[in-house]
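Trainee: Pasting the structures in now, so scroll down.
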Structure P
Amino acid sequence: MQAKSSKTTILDFMRSSSYAPQTAEALIETIPISGNLDHFWKDLLELEENGEIIKTRFGTYGLPEKMGLVVGRFQLTSKGFGFVIPDNKGERPDVFIPPRALGGAMNNDRVMARVESSSGGNKPEGEIIRIITHANNKIVGIFHQSGDFGFVTPDDKRIGQDIYIMKRHFGGAKTNQKVVAEITEWPVERRNAEGKIIEILGNVGDVGLEILSIIKQNDLPLEFPPQVIEASKRVPKSIKQSELEGRRDLRDLPIVTVDGDDAKDLDDAVYVKQLGKDEFLLGVHIADVSYYVKENAVLDKEARERGTSVYLVDRVLPMLPERLSNGICSLNAGEDRLTMSCEMHIDRKGRILSYEIFPSVIHVRHRLSYRIVREILVNGDEELVQKYEDVVPMLKMME
């Protein structure tokens with residue numbers, strides 16, 4: 001059996017209706033497992049650690065759901081009770097967990113719960129018997145000193161308990177300062193989590209402190225690693241003629257972007273022209289980021305780790321360094337940019353009659369905003385109509 005399929009093989013075998021819990025040695029014989037058994041033992045251990053299978057006190061293995069157990073994410077409420085959201089949510093209801101049965105679990109932990117009874121409503125009731133992975137290793141909150149110890153009251157009320165801080169772990173923090181505490185000991189029955197102060201964010205009431213707290217609470221990255229910055233510096237700031245080979249040249253079209261007034265990274269642009277009485281050509285042009293960010297390169301790995309750009313009240317935390325996100329990968333007006341284009345032949349009701357997708361190069365004519373478009377189309381603002389007179393007919397057609 002190949003290593004990459006052994007986990008699936010084990011799970012599929014256990015999901016069969018006739019399966020009864022077996023020892024690892026019996027599984028090797030009855031599945032059967034051949035070849036290098038090291039892969040089997042490694043995958044069996046990983047499945048157990050991840051809560052996908054469970055080892056009984058008799059040394060046999062089975063699926064949690066066949067033993068009255070539920071594995072999933074724990075969602076704690078500010079009132080002290082919570083719910084386990086099952087991994088297989090479509091197949092099983094959430095499990096209600098009363099305050100007495102939390103088992104030291106904190107909000108967003110991945111847990112295993114024993115289903116004990118029906119709580120009288122639609123949701124079964126249970127008890128958390130194992131914490132598979134902890135979600136909150138760092139807590140943002142307000143520090144208070146009380147003699148030789150202190151505690152951090154979390155900003156997130158769903159954490160449900162203060163973090164105990166010994167004096168030697170104050171890290172210079174003073175009462176009423178916003179801090180980041182790292183948990184050193186997880187909570188157990190009737191005992192709070194313990195931690196140490198690893199960062200002081202500021203004094204309560206400081207300007208900008210709440211935004212910084214949100215950033216830290218969600219573990220959002222403020223800076224890019226040095227190797228990512230170095231990789232971004234190797235990306236050119238402008239397009240070379242040699243890069244246009246194999247791309248359709250659309251630079252003569254009056255293509256525009258339409259975004260919010262304060263948008264920084266502009267990644268899509270549009271163009272429309274009439275083909276007949278009730279038919280149109282709609283062009284949608286997306287920045288060809290993949291030309292500059294190659295799969296599994298350092299820029300790609302960092303972007304995947306971040307998942308998305310994050311827009312906050314006073315700043316943007318981009319998925320890619322500014323040289324790309326606001327530069328060569330942003331469809332800035334007056335600049336040639338590499339794009340992937342989809343041109344659609346549509347009717348007046350928006351139905352697509354045909355379409356074509358292809359690599360292209362465009363030159364955005366204008367950077368428009370929703371406000372500008374609204375002022376032109378709804379209010380007929382004379383100054384704006386004159387400023388953008390070359391695309392006003394197209395905007396009316398788009399409308």
Structure Q
Amino acid sequence: MTATVTHTPHGSGRAAVAADTHMAWEQARQIAGDCVGRPLPVVTRPLADALGHALAEPLTALTDLPPFDTSAMDGWAVAGPGPWLLGGAAVLAGDRAAPLSGYGTAVPIATGARLPTGATAVLRREHGEFDAEGGTLRERSTGPGSVAAGRDIRPRGQECRAGEELMPASGTVTPAVLGLAAAAGYDLLAVHRRPTVELLVLGDELLESGLPRHGRVRDALGPMLPPWLRSYGADVIGRRRVADDRGSLREAVRDSVADVVVTTGSTAAGPVDFLHATLEEVGAHLLVDSVAVRPGHPMLLAGLPPTADGRARWLVGLPGNPLAAVAGTLTLAAPLLRRLGGHADPEPRLMRATAELPGHPRDTRLLPVRRADHEVAPLPFDGPAMLRGLACADGLAVVPPGGVPAGATAKVWEVPGQ
């Protein structure tokens with residue numbers, strides 16, 4: 001669904017959308033993801049630079065893991081049943097040990113060391129005792145019994161075999177994935193390029209430091225939104241203030257080189273809300289214009305004219321109120337950025353409401369909540385201009401019109417960084 005744009009008769013430049021064109025929240029979110037034909041191009045990154053990217057192809061093991069039989073404990077590598085004749089230097093991690101000379105022999109070994117050829121098990125240090133006079137090693141009588149073959153050995157290929165798929169394409173490269181890739185033999189990873197984002201913070205009333213004064217307030221979105229956008233896979237390449245001036249806004253939108261321009265404010269019909277007029281002037285195509293969600297219904301998504309080299313661009317217009325802007329980020333920016341970056345869009349969690357989650361009579365509501373086990377509870381201070389509730393939240397509940405009664409199930413999206 002593309003909203004129909006009409007001009008207001010007062011010449012303010014605001015493009016008005018009739019109330020009956022407010023798009024359902026689920027539909028708006030779907031359009032934000034589907035407007036991307038394919039993820040951004042594949043690039044090759046060293047492991048150190050791949051964090052946060054999406055895998056462009058499955059991560060396949062280049063070797064068996066472990067690549068050889070290793071000791072799972074500090075102790076002795078033993079051959080056959082005891083007692084054992086101890087001989088040879090201790091085998092440390094990274095050593096290439098000589099084979100054991102035969103049944104009834106043993107050698108000290110460290111955790112992670114390659115098992116000598118001929119070893120059948122590892123006797124833990126705390127389970128063995130050495131007779132210095134006889135030069136023999138025995139298992140303590142208080143131990144758990146005879147040393148069974150294979151005990152405390154990590155066999156080759158226990159975790160995976162060479163060629164086995166470890167992670168599917170579109171999986172996010174987390175710190176653990178970096179470790180797995182390194183263990184599996186990778187130096188480079190094929191990933192999708194991260195979408196670049198420029199954040200334009202609109203409003204002459206905003207201060208960047210100090211206390212609110214003379215009718216002006218602190219900018220909360222400038223510090224808050226870049227980390228949120230990065231959590232959805234974006235590379236935030238710039239953040240700048242733009243005055244409440246139609247020409248300045250037009251120039252900033254037209255000249256941005258980012259894949260996605262994110263603006264805050266100017267999405268409604270106020271006297272200095274110039275965003276709709278700006279989009280028309282630069283030749284943008286509105287994809288979403290006002291969503292039936294509270295807070296944040298005057299949000300928008302537009303396709304911008306492509307760059308000179310044919311690269312597609314988008315603009316996400318967020319409302320200026322802080323919690324409303326967060327609602328717009330989850331609704332439009334998150335699915336757009338994840339799809340551009342090649343990430344699979346996660347599903348919300350289904351959780352039981354411990355108390356009523358109040359809703360709006362007609363629209364979807366996004367409500368800050370606190371999770372505990374499989375339950376959620378609403379938080380106070382949830383007005384569109386408030387952040388106190390969100391600061392204590394670790395989720396946003398999707399509350400359908402009319403609300404969710406206590407004991408019922410609600411969909412909950414995770415709050416980034418919590």
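Trainee: From P, Q, which structure was Cα Rg over 2.2 N^0.38 Å, for residues 127-326 alone = 1.75 calculated on?
Mentor: Q
Trainee: Related question: Where does the value 9 come from, among P, Q, when relative contact order in percent (Cα under 8 Å, 6 or more apart) is the thing being computed?
Mentor: P
Trainee: Can you spot which of P, Q the value 28.7, 82 was calculated from, given it is Rg and Dmax of the Cα atoms in Å?
Mentor: Computed on structure P.
Every read-out reported here was derived from the displayed coordinates using simple, explicitly stated rules and does not represent laboratory data. Being a predicted model, the structure only gives us computed values, none of them experimental.
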